Structure P
Amino acid sequence: MRRPLPTAEEALAILKRRRTRPQFRSPPPAGKSLAPLIKELDAKFGQGPALLQTRWREIVGETLARRTEPVRVIKSRTPGEGGTLELRVDGPVASLIQHQAPQITQRLDLLLGKGAVTRLRIVQGPVKVQASAAPQRPRRKPPLDAAQERDLADSLAGQPEGGLKDALLKLGRGVLRDPR
């Protein structure tokens with residue numbers, strides 16, 4: 001059996017008696033509720049290798065920074081004892097790191113606080129190449145001006161067309177571009 005639809009007045013009365021559906025609200029941003037927890041964890045455990053990776057060049061120098069990277073800081077289980085910094089090192093640089101360990105821990109004390117890191121743990125393995133550490137490609141040399149290009153073409157006018165002439169043109173352009 002079909003139920004008859006209510007009239008306009010009956011519909012208004014029904015709507016006045018019943019609560020309507022609440023309006024949709026988006027959830028609050030997760031970062032807002034996580035920020036206090038992250039601050040507390042940061043105060044308890046420190047920032048770890050993220051702080052070290054940004055300042056690693058200043059700590060060990062340019063040459064060692066290209067061949068090493070901090071992986072993690074391991075907290076000591078015994079209270080009052082400093083942690084261990086795990087370093088990923090590229091091959092033979094491990095012996096250099098061993099010899100410079102006291103200087104590196106002194107620099108880490110300046111950055112992280114006295115006694116935060118007392119030992120270095122060296123792990124040999126591939127090191128991620130950082131963008132600033134990658135060798136930059138030399139800039140392209142500017143093209144020859146019209147007069148130099150014409151003189152070069154005139155000097156090779158007697159040569160037959162082909163691969164040899166193209167190679168000589170390329171060589172001539174390279175020689176004329178070089179400031180020496």
Structure Q
Amino acid sequence: MDERRTVKVSKYLSKHLRHQPERIGLTLDEGGWVEIDVLIASAAAHGFTFTRHELDHVVVANDKRRFAVEGTRIRASQGHSVEVDLGLPTATPPSYLYHGTVDRFLDAIRAEGLRPMNRHDVHLSPDRETATRVGARRGRPVVLSVDTAAMHHDGHVFQVSANGVWLTKAVPPQYLRFPESH
């Protein structure tokens with residue numbers, strides 16, 4: 001499977017497993033799962049065909065491990081804007097986690113902190129390199145450090161998804177550290 005096709009199928013899966021399952025007639029269960037055969041049939045019925053082999057390739061080839069397969073079911077690992085309960089246990093975060101963004105959002109982040117926007121949680125990366133890649137999707141990346149040890153001490157709850165993305169409801173501005181040049 002060529003890289004362009006892999007990206008196309010991955011984006012299609014993200015859109016319909018995270019944000020708009022109803023657009024192709026899917027109903028996710030409370031944990032965000034859907035039967036793979038139902039997903040493939042629904043996609044085909046709405047003009048986008050892919051095989052089980054292509055789906056399996058996207059799942060294993062995705063460096064961010066965006067999707068999880070359990071038996072005959074699939075779901076997005078995190079990032080949903082539709083209501084799901086991923087059933088993730090709370091976890092104690094490392095002392096610092098990181099968030100990739102771009103300059104144009106910094107004023108709002110300084111004032112309001114990090115908010116989930118159209119998702120259920122704020123996504124934090126375990127290392128600067130990952131946060132840099134995340135920020136680079138929208139332009140020149142700026143990496144913020146998050147004092148998650150202090151947040152955890154102050155009662156904020158964290159979860160970690162199967163692909164290593166840390167989730168929390170919000171990050172108030174006092175826990176953020178901005179690069180000196182910003």
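Rule-based calculations on the coordinates, nothing more; no lab input. Model, not experiment: these values are computed from the prediction. Cβ atoms are built from the backbone, for glycine too; each structure is taken alone.
What the table below lists for this structure:
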item	result
Structure with the greatest value (metric mean count of other Cβ atoms within 10 Å over residues 4-11, set P, Q)	Q
Distance in nm of label points 7 Å out along Cα→Cβ at positions 12 and 116 - structure with the largest value, from P, Q	P
Winner on distance in nm of label points 7 Å out along Cα→Cβ at positions 20 and 52 once structures P, Q are ranked, highest first	P
Structure with the greatest value (metric relative contact order in percent (Cα under 8 Å, 6 or more apart), set P, Q)	Q
Per distance in nm of label points 7 Å out along Cα→Cβ at positions 60 and 156, the highest-valued of structures P, Q	P
Ranking P, Q by mean count of other Cβ atoms within 10 Å over residues 36-43, the structure that comes out highest	Q
Read-out helix-only ellipticity at 222 nm (-39500 (n - 2.57) for each DSSP H run of 4 or more, over all residues; to 500), computed value -15000, structure in P, Q	P
Structure from which 499 was derived, volume of the Cα convex hull per residue in Å³, options P, Q	P
Comparison of P, Q by mean count of other Cβ atoms within 10 Å over residues 68-75 - largest value held by	P
